[in-house]
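What follows is a set of structures to go through.
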Structure I
Amino acid sequence: MDKLIKAWFIITLITFVLFKLGETMTADYTQPAGEGNPYVLVLLVGWPFVLLFMWITVRLAWRTVASVHRLARIGLVMGSLVMAGVGLYINVGQAASLRAGIRASENEAYASGWNQFTNIIYANQLTFFVLTVSCMALGVALSFVSRKQTNEERLN
């Protein structure tokens with residue numbers, strides 16, 4: 001379990017940096033349109049880290065919460081879903097505000113889809129938060145599934 005926590009910490013840092021790059025590589029919509037979306041290159045390199053982050057987060061939550069009382073697990077699942085919902089609601093509000101700003105600028109044609117002006121909608125701290133909490137909720141939900149423990153798990 002100790003190795004899993006260390007791996008999760010390292011992968012979380014890498015994944016957070018990938019999401020933060022989404023914010024820093026987003027062009028200001030008041031500027032003229034550029035030659036493309038450089039953040040796509042980050043996504044091409046970084047998607048395996050995001051998938052690994054999701055898998056480790058689900059597995060860590062599953063293993064950690066499996067020993068908690070069943071009623072507490074229900075509370076954890078519900079709390080995680082509420083937190084993910086709040087993060088998603090805030091993100092949708094910010095996305096609508098950004099799209100309204102783009103529509104009012106000279107780059108009106110870029111108001112829809114994923115482009116150099118809208119990276120921040122899809123890759124920001126709130127998206128990272130929603131992803132993290134959703135993976136934790138899935139891991140907690142999976143902890144309701146009974147499974148046999150291996151000798152290695154009993155020792156940890």
Structure II
Amino acid sequence: MRRLALIFALAAATPLHATSTHPTAKVLEVMRENGCRLDVSRVEDAFSARDLRPEDVSAVVNGWAEQGLAGLDGPTFEIAPAICGAHGLASENAAGRADALYDFVRLNGCRMVEEEAEIKLRPAGFTQAETPDLIARLVDQGRAHQEDPYIIVIGDAC
């Protein structure tokens with residue numbers, strides 16, 4: 001984590017253009033567009049293209065790192081499936097996408113009503129067509145259960 005803070009502190013030394021009003025959403029968008037993995041040599045260019053200030057990026061990234069949701073894997077910064085969603089996962093990878101859905105719902109309070117799911121799941125890379133199959137997969141595995149109007153995730157973290 002300390003190395004992560006240093007990398008983003010170095011990026012903070014370079015001034016950028018406009019200030020973002022929603023840095024967390026913009027940082028998340030950049031990460032998702034890059035399959036939730038970003039080579040540290042591309043950090044400055046990727047985030048400055050969204051008019052993100054380095055100090056805003058650092059605050060978001062360090063907050064995620066403190067929660068165990070982001071970190072470095074060698075020279076690559078990556079975010080956890082819990083916030084990445086299904087980005088970077090092939091549509092044929094039902095097992096991986098189900099795991100990502102499980103992590104995503106767990107991070108969002110372990111349950112979602114249909115209206116909330118409609119708002120949050122699509123930006124997280126899940127399609128409306130696949131979600132019922134992914135939920136059924138989790139239910140069959142005993143990892144979740146569904147009660148109208150909730151998707152309720154069961155497990156150690158809930």
Structure III
Amino acid sequence: MIEISYKNPHTITIKNADKKEVTLDFDAWKIFMDDYEVSFPGEYEKSGNLLEVKEYTDLLFYKFLIDGKHLCIVPSDSFELKEEIIGFFWDVDVLIIKWSKESFKIFENIEAKVVIPYGDMKDIFLNTAGQHPEAVTTFKVKGELDGDRTEFVNLEA
């Protein structure tokens with residue numbers, strides 16, 4: 001089971017079944033696996049969580065394997081969608097994406113089962129998608145996800 005929640009208004013925490021944490025500080029734009037800061041491309045493994053970091057157009061993109069689920073974090077919308085980066089996002093269970101007008105195009109090219117927008121204007125992303133889910137403080141990913149439709153999560157800070 002994966003548990004996703006806000007640690008504070010600018011930090012999202014992802015916990016695996018063993019309560020080991022991955023932290024996304026989107027103000028300082030830092031990713032931590034437990035206390036280890038991930039700041040370079042490559043493959044990482046810590047506390048049962050696997051991470052692949054890809055550099056594309058001077059940006060880092062993150063794809064985790066946590067408790068058998070693929071979780072991607074898209075940190076920016078200032079890149080051109082090409083096959084090279086779209087191929088990195090295959091088989092996404094949970095997509096965490098910052099909201100902007102351009103990020104909606106990115107979302108449309110990634111077939112995620114669960115989408116969690118973050119940032120000050122995440123409600124606009126949800127409205128653009130025609131979704132109005134009730135705000136939750138914690139989202140838990142249990143068992144298999146429905147691959148036929150995308151679930152949108154309004155995570156409350």
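Only the coordinates and a few stated rules stand behind these numbers; no lab work does. As the structure is a prediction and not an experimental result, all values here were calculated from the model. Cβ atoms are built from the backbone, for glycine too; each structure is taken alone.
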query: Can you say which of I, II, III returns 13.4, 41 when Rg and Dmax of the Cα atoms in Å, for residues 43-82 alone is computed?
result: I
message: With helix-only ellipticity at 222 nm (-39500 (n - 2.57) for each DSSP H run of 4 or more, over all residues; to 500) coming out at -14000, pick the structure among I, II, III it was computed from.
response: II
- prompt: When you work out Kirkwood radius over Cα pairs in Å for each of the structures I, II, III, which one comes out largest?
  reply: I
query: When mean count of other Cβ atoms within 10 Å over residues 67-74 is calculated, the result is 10.8; to which of the structures I, II, III does this value belong?
result: I
